[in-house]
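Input: structures, listed below.
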Structure P
Amino acid sequence: MSTASVAAFARREWGALYATVRAALVRGRWRAIALTLVSVGLTAFFYVLQHRPRGLRLVHDVGFVRAEDPLWLALLRTPLSLFVPALDLPVWGALAQILLVFGIAELTLGRWRTLVVAYVSTLAGTTYARIGVAVGPDGPFGLPASDARIVDTGPSAAVVGLAVFVCYRYRAWVTAGLVVVAMIVEVIVKPNLAGKEHLAAIGAVLVVCGADALLRRRRQCLRVGSRSGAPPIRS
C-alpha cells in the first residue's frame with residue numbers, strides 16, 4: 001500500500017474524529033478533559049489506597065463488585081468499581097486506557113454522554129456476570145460458579161464500550177471492527193470473565209448506537225419537515 005493510500009485511509013477513517021478532538025483541545029485546553037483527569041486521579045487514588053493495610057477494606061466496601069453479592073449492593077458499588085484498578089494488573093494500563101479513550105470520548109461526545117456510555121458498558125458487564133453464573137458452564141454464554149467470587153472492577157468494559165461508540169459516531173468503521181474482532185479473539189484465546197464482559201459491553205453499546213441512530217434520524221426528519229412547511233401527519 002502506497003503512502004498516499006495510507007494517508008487517504010487515515011483521513012477517511014479518523015479525519016473527522018481528529019478535527020473534533022483538536023478543535024476541542026484548542027478551545028478548552030485541559031478544561032476540555034476535566035472528567036478524564038478526575039477519572040485518572042480517582043483511579044490512581046484507589047490504587048494507592050487498596051495497597052495500604054486499612055485502605056483495602058475501604059476500597060472493598062465502596063468499589064468491589066462480585067456476582068455473588070446482593071444485586072442492590074452490586075448496583076450501589078458499580079459506578080465507583082469502574083475506577084478501582086484490578087489488583088492483578090499493572091495500574092499504568094488502566095490509567096493509559098482512561099486517559100486516551102475517556103479523553104477522546106469527552107472531547108467528542110461531551111461529559112454526560114461519556115459518563116452514560118461508560119456506565120452502561122460497565123453495568124452490562126456486571127449484569128452479564130450474574131446471568132452467566134446462573135446459566136452455568138454448560139451454556140454457550142455461561143460461566144462456572146467460581147466466577148461469582150471474582151472481584152469485577154476496572155475501566156476496561158467502559159473503555160471498550162466508549163471506543164465502539166466513538167467509532168460509530170464518527171464513522172470509523174474499520175477501527176470499530178478491529179475493536180470488536182480483538183475482543184472476540186480475546187475470548188477465544190482466554191475465555192475468562194473479563195473477556196466475556198467486554199463482549200457484553202459491546203452488545204449493550206450496539207443497542208445504544210441503534211437507539212441513537214433512530215433518534216438522530218427522527219430529529220433529521222422533523223427538521224426537514226419543518227423546513228418544507230408540510231403539516232404534521234396525524235394518526
Structure Q
Amino acid sequence: MTMPKEATNTMRALQGLENDSSSIRLQAALAVGTTPDPGFIGKLIERCAREPEFHVREMLTWALTRHAASMTVPLLLDEVRSEHARARSQALHTLSKIGDRRAWPAITPALLSDADDEVARSAWRAAVVLVPEGEEHALGVVLATQLGRGEVETQLSLSRALIALGEVMLPTLGAATADLDPRVSAHAIATEQLWRDPDAGFAFAIEEAKRVTALGGAYQEGQVGRVDR
C-alpha cells in the first residue's frame with residue numbers, strides 16, 4: 001500500500017532531522033516550520049537538546065515558534081528543568097522567541113545563576129522578554145548578582161540584559177560600581193558606559209573600567225570617557 005504524499009513528506013522531514021549532514025538537518029527544520037504540524041513538536045524539542053550546529057538550532061527554534069504556544073511552551077518548560085545544559089539553554093532561547101509570559105515562573109534565580117554560561121545567558125535574555133510589568137526592578141537586582149562573571153562575551157550579554165530593563169536598573173547598577181570586588185565594579189562601570197553610549201565598544205569599556213578601578217578612585221558619572229569602536 002502506497003503512503004499518502006503528506007505522510008511521506010512527514011517521514012522524510014523527521015528522518016532529515018537525524019541526518020549526519022547539517023545542511024540536510026537545516027532543510028528539514030525549515031520544511032517542518034514551513035508546514036507546522038503538532039506531530040513534529042516533540043521531535044523538534046528533542047533535536048534542540050542535542051543539535052551541535054548553531055545555525056540548525058536557530059532553525060529548530062524558528063520551527064517551534066511556528067507552532068501554537070499552548071502546545072510548545074509546556075514541553076519547553078520541561079526542558080528548562082533538564083539535567084543537560086544544552087537542553088536548558090535552547091529551551092530558554094526558544095521561550096524568549098515565543099515570548100509567552102506564562103513561562104515567567106520558570107525563570108528562577110537558580111537558572112539566572114546557572115553554572116553553565118550558555119544557560120545563564122539564555123536565561124538572562126529570556127528573563128528580560130518575559131518579566132511581568134512591575135517586576136523589572138526585582139529582576140535587575142537578581143541580574144546584578146552576576147556582574148563580573150565570565151569572559152567579555154558573557155559580560156556583554158549580562159550588560160545588554162540589564163540595559164533592556166531600562167532606567168529601573170540604574171540604582172542597582174550604580175551601587176555595584178562601588179562593589180569591593182574589582183571585577184564586579186568594573187563590569188558595572190562598563191555597563192553604565194554602554195547605557196550612556198550604546199555605540200561604545202564594550203571590550204574597550206571593560207578595560208577602561210578596570211583601569212579606573214585599579215587606580216582606586218571613586219567612580220563618578222562621566223569618569224569613564226566615551227569610547228569608540
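Worth a mention:
- For the structures shown (P, Q), distance in nm of label points 7 Å out along Cα→Cβ at positions 53 and 69 is largest in Q.
- Source structure (of P, Q) for distance in nm of label points 7 Å out along Cα→Cβ at positions 133 and 189, computed value 2.8: P
- Given 15.5 for mean count of other Cβ atoms within 10 Å over residues 141-148, calculated: source structure among P, Q: P
- With mean count of other Cβ atoms within 10 Å over residues 21-28 computed over the structures P, Q, the top value is the one for Q, the highest of the group.
- When distance in nm of label points 7 Å out along Cα→Cβ at positions 61 and 165 is computed across structures P, Q, the figure 3.1 traces back to P.
- Of the structures P, Q, the one that 1.17 was derived from, the read-out being Cα Rg over 2.2 N^0.38 Å, for residues 29-100 alone: P
- Per relative contact order in percent (Cα under 8 Å, 6 or more apart), the highest-valued of structures P, Q: P
- Answer label among P, Q for the case where log10 I(q)/I(0) by the Debye sum over Cα atoms at q = 0.08, 0.13, 0.18 Å⁻¹, calculated from the coordinates, equals -0.37, -0.79, -1.17: Q
- Origin of the value -19500, where helix-only ellipticity at 222 nm (-39500 (n - 2.57) for each DSSP H run of 4 or more, over all residues; to 500) was derived from one of P, Q: Q
Every number in this text was worked out from the coordinates using simple rules, so none of it is lab data. Small disclaimer: the values here were computed from a predicted structure and weren't measured. Cβ atoms are built from the backbone, for glycine too; each structure is taken alone.
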